[in-house]
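Alright, structures below, take your time with them.
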Structure 1
Amino acid sequence: MKTIKAIATATIKVSHEKPTNITEAWESVKEARQNRVVVLEAALTFEVFLNQGIAYYFFESPDKRAEFEEIILHSDWCSFAAKRKLASYIINKKGLLEGEAKQDFDEAMRKVMSYRNAWAHGRLSHEDGKIWLNYFEGGTKKKELSDGYLTEMESFLEQAVHKAADFAKTLGAPKARAAS
């Protein structure tokens, strides 16, 4: 399959005190872009499992379930936030999770949405040898994309996707499993 190319931008702040290697800075930004794809794929996978769980809750018929997913859950007007509310409703209605487990799943849904939005809408920048993600979430934020932060996010996203797969499987989705 062909790897497509697109025009991309990033901010590279040049220091007046020491030289900035533009080529190295640009390569660092390219690595950050690859991480963006991974974060967005993880968020999409999480959403696929939410969709499956929601569809299996509302419809036993495979045809109705597929139609519901296609025209409702995959539509541009059924947001991640709406799916989060539906999943919470189902969890409460069926008593699927309680206490800390329920709070963990709700936090996972919130945090996956937060990561997705930050990486999808945020701007990457290079400053003094560091890569930053600049985004808005209740205010302007700037997060250094350090190895520690990326490792923490990677671990969280993997756990969150497994939780979403468990949600779908509990509701009857037979193929709901997460692969790393």
Structure 2
Amino acid sequence: MKTINLLPKPRQRELRFDSVLHSLWVVITLSLISFVLVFLAQYGTNFYLQRQAQDIKAQVVALQDEVGKQQNTNVKNQVQTVNNLIEDYKNLAAASPKWSKVIKAFAPLPPSQLKITTFNVNSSDGLVRITGQSATRDPVIQLYNNILGDSKDFYDIDYPLENISQPTNVSFHFSFYIQKQLPQ
């Protein structure tokens, strides 16, 4: 079946333009409605997410404050424990004599020909006891003279005569005191 349009040509064009215009208005209207709906959805989502972010930030701050109080207490206790330990170490180090100074002062005194077998220091009164061996008595006498000559560090030398009673294979022992300021 064929349709015949008997309207004049300008009117037919006008109806076509009307139809195109109507379609255009429908497209524009639908575009505007969808634009408004998308805009409202985005704005609503943005508003919702900002509120959620504020709530989460407030919860995080509250949790950090709570955890911070607990951690601060723990950290403060740990720091206090470490500080006490360091303070104890400092006090102990300050109170203990520096025996390395005594050994350093004594080390150059023995001649190379003799052997020191024991070196004992009594920390309460500063008494030093040494024993050793020497091939001859001359290094033993030299050791005695060296200790006697170092009155800055040592004093009151006990020099038993049995140290030099034998001319060879001498076993000797001395006792003497260290000056109070030496081990400090």
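Read-outs throughout are calculated quantities, based only on the coordinates presented, and are distinct from any laboratory measurement. This one's a predicted model, so the numbers in the text were calculated from it and none came from an experiment. Cβ atoms are built from the backbone, for glycine too; each structure is taken alone.
Taking Kirkwood radius over Cα pairs in Å, for residues 45-132 alone as the criterion, which structure among 1, 2 has the greatest value?
Evaluating Kirkwood radius over Cα pairs in Å, for residues 45-132 alone on every structure, the highest lands on 2.
Which structure, out of 1, 2, was FRET efficiency 1/(1 + (r/R0)^6) of positions 109 and 125 (r between Cβ atoms, R0 = 35 Å, to 0.05) derived from, given a value of 0.75?
Among 1, 2, the structure yielding 0.75 for FRET efficiency 1/(1 + (r/R0)^6) of positions 109 and 125 (r between Cβ atoms, R0 = 35 Å, to 0.05) is 1.
By the measure distance in nm of label points 7 Å out along Cα→Cβ at positions 29 and 93, tell me the structure among 1, 2 with the highest figure.
2
Taking relative contact order in percent (Cα under 8 Å, 6 or more apart) for each of 1, 2, which is largest?
1
For which of 1, 2 does volume of the Cα convex hull per residue in Å³, calculated from the coordinates, equal 358? Could you put the intermediate results ahead of the total?
Working: 1: 153; 2: 358.
Going through each structure in turn, the value belongs to 2.
Work out which structure the value 3.7 belongs to, where distance in nm of label points 7 Å out along Cα→Cβ at positions 77 and 149 was derived from one of 1, 2.
It was calculated from structure 1.
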